[in-house]
Structures are given as C-alpha cells and as structure tokens.
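Enquirer: Next come the structures, one after another.
Bear in mind these aren't lab numbers, they're just calculated from the coordinates by the rules spelled out. All values derive from a computational prediction rather than experimental measurement. Cβ atoms are built from the backbone, for glycine too; each structure is taken alone.
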Structure 1
Amino acid sequence: MWKFTDLENHRCLILGELNTGKTSLTQALLNEAEALRRSIAVIDMAPHKKTGVGGKLVCDCDNNCDYYTTEIATPRLSGKTPEEVINLAELNKQRIDNLLEKYTPRDVLFINDVSIYLQRGDVKKVVSIMSSSKTCIINGYFGTKLGNDPFSQEERTKMKELQNHCDRIVWR
C-alpha cells in the first residue's frame, strides 16, 4: 500500500477501471498529508456518488487545506445521445475551468477524477496547474467499462498523455 511520504515531491497518477479503489487510495493519502500538516489544495472534479461511480474527497478545510469543487455531471451515464454526452462534458469543462481560475497553489496538490475534465479539457492546462506544486497526487478513470466509442477513446488518449508528465503511476 502506498503512503503519502512515498509519493511526496513526486507527480503521481492513480489509474484504473471503475470501482478499483482510486478514490479510496487518494482519500487515504490526503488524510496522511493532513495529519502531517502539509499545505494542501484539493481540486475535486468528481461527481457526487452515482450508481457506484464517482465520489468526492473529504478535506479538513480547517487544517491547512483549500478545497475546490463544483457540480459535475456524469456524461456517459446521464447522456441519452452522443450529443447529450458531449454537451454534459462541455458543461463540466466550463465549470472546472471556472474553478481552476480560483485555484491558489499549495505545496501539495490533490486532483480527484481528472479524467472528467480531460473528456473535453486540455492536458496542458492540468500540467500547468501541477507545475505550481511540489507534490501532485491525481486520480482518474482509465478503462473500457464505460465504452470504447470516440468520446471514450479521446479521454483515454489524454490520460495517456498526462501519464507522460508523472513520475509515479499507480494502477488500481
């Protein structure tokens, strides 16, 4: 099992299929970082838990932690047509872009469910945000259970690109 101190001063990407413990591991690492009183920012791009998918992180905002989140849709689960899926992903991108404008860098950055943003967002923007912190712990969906259509393939391609900017890859 990974510990926060194993990943400190690294860029870590936690990847996996649905329901493999990505968020649980990220939460455990966040709890450890808080216990160590690190200066933390959490950018939570996850939807609220829905049919076993997603889930927000819990941050002790009184303990040196800034928490950023917004309402997030589940495009592939909620969209009834390919157009609706794309429209929901675009809405998520706009909401997250607004959130990123408010972000103030800290020593440690956690990003929950970056794959939601990368359905329509830009890897370079994520990498730019990452560059402002000494430690980055990021999780995201990387699988095929939600589909292998062009929309899903684009998300996977961007997640592969993000891997190139991380020096620790944790598969769940």
Structure 2
Amino acid sequence: MKKRDSIKTISVTDQILLKQVELSDAQDIFDTINTQRAYLGKWLPFVAVSLSIENTVFFIDKMLEDTQENYIFVIHYDGVFAGLIGFKGNDKQNKRIEIGYWLSESYQKKGIVTQSVKSMCQFAFEELRINRIQIRCAVGNEPSKKIPQRLGFTLEGVERDGELLTGGIYTDLEVYSKLKTD
C-alpha cells in the first residue's frame, strides 16, 4: 500500500468537511452500508458485495494502492460520517474525470452532496487542471440527477444499459457534463 505524505481535506461549509479516505474510515463506511442495504443497494451495486468489514478494508486499500492521486473523500457533516464522494475514471491525457457520490439516508435533503460536488468541481478545475467533469446518474434516481441539474451541468444524453444493478438488472444512465469554460 502506498502512503500519502498528507491527507487532503476540503472545507465545503462550516458543517461539511471532505477528507481523503483512510483505512481508519472503514468501520464508518461499512456500518453505514450494512445498516442501509435496502436504501443504498437500490442504485449502488457494490452494496450487495460489501458483506464484511474486510470487504470495505479491501476497497479502501485498493483505492490507496492504485494511485498517489486518489481523490476519494469521506463526507463529514457536523463531524459525523455521512457518505462518500470522489473522482473515478481519471483520463489525464484528455483532462477529464467523473464524480461519483453516495450519502446516508439520514443526511438527505440538506444540500450536502450538492455543496460537496460544487467544491469537488472547483478542486478539479483549479488544482487538478481538469477540463471536463462528468456525472452519470441512473434514469430513475431523481435525487442523484438533481445535483448536476442544480449545478448547471449539461445533459448530454442517455447511456443505454449503462450500469448493471444488483439482481442482474441493467439501468440507463443520464450523462451530465461541465466544462471548465462553462
């Protein structure tokens, strides 16, 4: 496992702090998944295979191993774990990246993810010199797709059968993007 020199944090608001994920976050992540399987599992296929703390530790360890530029953050709301947000599919050559996120049910409808995505976009454009940010949301996942809509992302179209959900069911994904020049 690669060690980071320092943990990156992004202060979003007085209540919201993003902190790069560490192995010490595994228990909070697993406990949230484990106690909200039905809620989170509807749209997040990894919930079905996150059956033990060891699965979560493996996921985090893999994230830390894969790259020195691992930008997966835990979301803390008033100092308490609320969810995850991060970049995936970093295409350095074309300076584009995708943002993914999930939030515990009890923290919904507080603007946490919207504000966190806004801060992640600023970080990507200003510090990482990204040109294009993409968000893909399942067509039926209304709360998730309201986030890019609120933040002025452009709906580019629908990726048919873009993600395989639990139970072997494919779902279409709405693809949203934002450019540095937007």
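Enquirer: From 1, 2, which structure was distance in nm of label points 7 Å out along Cα→Cβ at positions 13 and 157 = 1.5 calculated on?
Expert: Going label by label, the one that fits is 1.
Enquirer: Computing relative contact order in percent (Cα under 8 Å, 6 or more apart) gives 35 for which of 1, 2?
Expert: 1
Enquirer: For which of the structures 1, 2 does the calculation of mean count of other Cβ atoms within 10 Å over residues 37-44 return 15.9?
Expert: 2
Enquirer: As an exercise: helix-only ellipticity at 222 nm (-39500 (n - 2.57) for each DSSP H run of 4 or more, over all residues; to 500), calculated from one structure in 1, 2, equals -8500. Which structure is it?
Expert: Label of the originating structure: 2.
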